[in-house]
Structure P
Amino acid sequence: MQRSTAPGHSSPAAALTGAVTAAMAPPPPAFRPDAPLSAVLGAMEAARASAVLAVDPDGRPVGILTEQDVTRRVVFRLPPEAPLLAAMTAPVTACTEDAGLWRAVALLRAGHLRHLPVLGQDGRCVGMLHRAETLAAVSGRLLGHLDSLAGDDAEVKAAQAGVAAALLAEGVAARDVVGLVSGINVELHRRVLDRTLAAHGAPPVPFTLLVMGSAGRGESLLRPDQDNGLILGDYHDDDHGRIDAWFRAFAEHFNRGLDKAGFPLCPGGVMAMNPLWRKTLPQWQRQFEHWAYRRAGAALLFSDIAFDFRAAWGDTAPAEALRGHLSRILKASPALLAAMAGQNQALTVGLTLWGGFTDDEPGPGTRTDLKLHGLMPLVAAVRLVALSAGVAETGTLARIAALGQVGKVSAREAADLAAAFDLLLDTVLHQQLADHAAGQSPGNLVDTAALPKAARGDLRDALKAVRSFSRGAFGAFTGQLW
């Protein structure tokens, strides 16, 4: 089949899908708030810096002094011996090093800022974003959409469609647009969680937030529901009542907050407010072992969702330990993958026996559900082969690349599968944006008859590649050859 091409990486807008670390400059000079302005200004001049930071004894920023501050507050107003504290701006607006560049641009514009410190996990400054250089990475047509990304959670979620449409119009590949949408979604999870923590106070034990399903793969489209859980720190059985009561209230507040932010509650209850998805690491490990033993019903449904987990907040070590334990379980109990494959065989591809597209639309329409009958069979088959091979990545494209590297698929097949994934993702995303523009809920039903002839041919080839790979993968685990 022909591989679809996208000039996404030639567009300045593609920079938005990356991290702030790619655009930041080195950290500026830093001083204690009681440092005399004479020393501070001398250091600014020597370093040719347009800003300096005031930091606490642990090196965390508590204020910022910019050239504009010097002009407005220092010149002809403060004596040289005046402390930095008298002229700095506080508190400091900053972003974290794992934030997407989209978030930094939104903060710079919303606050009319010229400088934005970038903070590491310890709260110390690891770099500085400067307005002119940062905005230069973004096209003018996107800036209006990005302004809304500095709003509250619901506004940010609602703005995703406009940003996605603008990025696609700029030529950014669908995989990068979906990566941006997924990054925004994860950051919204963190923002809601931080606010929930502020309301409930310090937790009785540390915890790690897991996101699963499409969020865990980094493949969220425009209207994902919630798939999340918590790994709790160990505690004595005698403390269970007190600790569980705290996390029960906390998780309920968190999941309801996500719902208000635009992430509907999961119909299947895959959320931290459900005790099944709120456990210590040993309990999670035993849960996975039980699913491997049970291998039926809910155990298989939950495995398909849970095994795409990744840490989204907190210490990543528990999630890494759980990933390693899962790999050992699957090596010891390959029957679980066979059972998952047997269930996944129901995921058919949207082609008829005669090579036409299936009719998945209720009523008189003839549109094809390219998520259910395109993306999902590919995602499921790649997941099974990757889990069997011990691949740690959770994203579908990353898994395909890893499988190619370890020889589980040929280079040609890996290229065809990646191209099929890209084309299906692009087609479904365009359909969801069209639905949104028409005032409808974003869906997955695509009018294939309305596509140009060449596009229909490419789509047919993509689905054939998915059908061939998924049938082979499912059959290899179940022994049921097609």
Structure Q
Amino acid sequence: MSVTIDNKLNRSNLGLEERLPIKVIQFGEGNFLRAFVDYAIQQLNKSADFNAGVAVVQPIDRGMVDMLNDQDGLYTLFLKGIQKGEEIQTKELITNIVKGINPYADFQQYLDLAKEEELQFIISNTTEAGIAYVESDTMEMQPPSSFPAKLTMLLHKRFQHFNGASDKALTIIPCELINYNSDTLKEIILKYCADWNLEEGFKTWLTEHCSFHNTLVDRIVPGYPKDQIEEYNAQLDYKDNLIVSAETFLLWVIEGGDDLKAKLPFDKTDLDVKIVKDMQPYRTRKVRILNGAHTSMVPFSLLYGNETVKETVDNEFTGAFVNSAIFDEINHVLPMDKAELDSFAEEILDRFRNPFIKHKLADIALNSISKFKVRVLPSLLEYNEKFQKLPAHLTFAFACLIRFYKGEWHGKALPIKDSEDIVNAFKTIWASNDYKSVASATLEKTDFWGEDLTKVNNLVETIEVALEEIDANGVEQGLKNFKDKI
């Protein structure tokens, strides 16, 4: 695709004068939504004749709407990753954003979106902190501070403009990374309805005609590739100030039924978008396999000497450890089809091997205690309950975590990033340097784990053995000896 001599990225230079009707309002203009939702809508437009334009709303005072409008909503998405062992690199010009709106600069333009005849969907990603109730928000504010309050005003304006017509109700699909995101959003909107004394008819329209859908989203989006921008620009014949890079993997799980499947015909695309009755098994699958593998590998792999996730899975020894933890332990206790779990895990390992994304283990080490509690400990305990024995690799990973929080390894400081309370607790725990005492004192801390783990049969003794082996023989030989002893 060529452009005129001025090299500016806009619709005139690309011959894209025709604008799509606004079918989607998107709260958020950041890298993730542009690499995930806008990309997905573009695939619907291409494969299913979806014919959807997107109006992007800047959710906070400072944002990128002006930059987006300067390029007529156009930008280039670069996808890079590994799929079934093959390196994949593609690029695509995203063209479905019709306009960007800053409600802080022009609140009336924002409210006028409520009058769009073909509008069907509200999609958002305002960060986890975005779905929040702010008691001081009122209808007189232009705009109110919170995203739910802004959305309540928009929905109310639409209800009024179309006289409560059921066919003008909207489908609301938040993508913020909190569990039950749409349930939470709906609850806050109804709270504003009560606060602002909005009419009962509007509340009925919201609850009986609008639909709210919980979601799970998954795609790593590094964003604007500032360190390699010259390399990216060299692949374009126009100047793009909003380049965004992302991995090839995409998973979007949306709770809904046949009516939502009809509205969003993702079955006509090759995207992994699942519309299901209950997304919780998929959330558990992601937390236990992807996040659980990350959290399990960090202390273990750092003590071995690796620095990145890719090094960890590529190394013969540490890669085999991660594989065993996932396929032989985690996947054996998840309540889903084992073949489906293993296929998902293979995709996860491909993502871990992505040469275009450098995930440093030290960065993932943040708050490892709370992460282990949520992501790994349930798999360890469920395995123990199901098979009446402790899972060797997850238990050894637990011991590596405890050893990691000692703070040093072979004379070097370890990259501990946690609360002062937890760091200080481990200083006290490790003061004895007695492995049984360390194991007991750590496992009994209910404020760490939510329960007293010394009551788990043989766990204290098994952790004690692992800690002794790690210090005496290192991670590799220590693991071999540990497996022989338990």
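Coordinate-derived values only; no laboratory data. Note that the structure is predicted; figures quoted are calculated from it, not measured. Cβ atoms are built from the backbone, for glycine too; each structure is taken alone.
For FRET efficiency 1/(1 + (r/R0)^6) of positions 41 and 161 (r between Cβ atoms, R0 = 30 Å, to 0.05), the calculated result is 0.05, so let me know which of P, Q that is.
Only one of P, Q returns 0.05 for FRET efficiency 1/(1 + (r/R0)^6) of positions 41 and 161 (r between Cβ atoms, R0 = 30 Å, to 0.05), namely P.
From P, Q, which structure was mean count of other Cβ atoms within 10 Å over residues 241-248 = 14.1 calculated on?
Details: P: 14.1; Q: 20.8.
Checking each candidate, the match is P.
Given a value of -15500 for helix-only ellipticity at 222 nm (-39500 (n - 2.57) for each DSSP H run of 4 or more, over all residues; to 500), calculated from one of P, Q, which structure does it belong to?
The value was obtained from structure P.
Tell me which of P, Q gives 20, 17, 11 when you compute semi-axes √(5λ) of the Cα gyration tensor in Å, for residues 113-200 alone.
Traced to structure Q.
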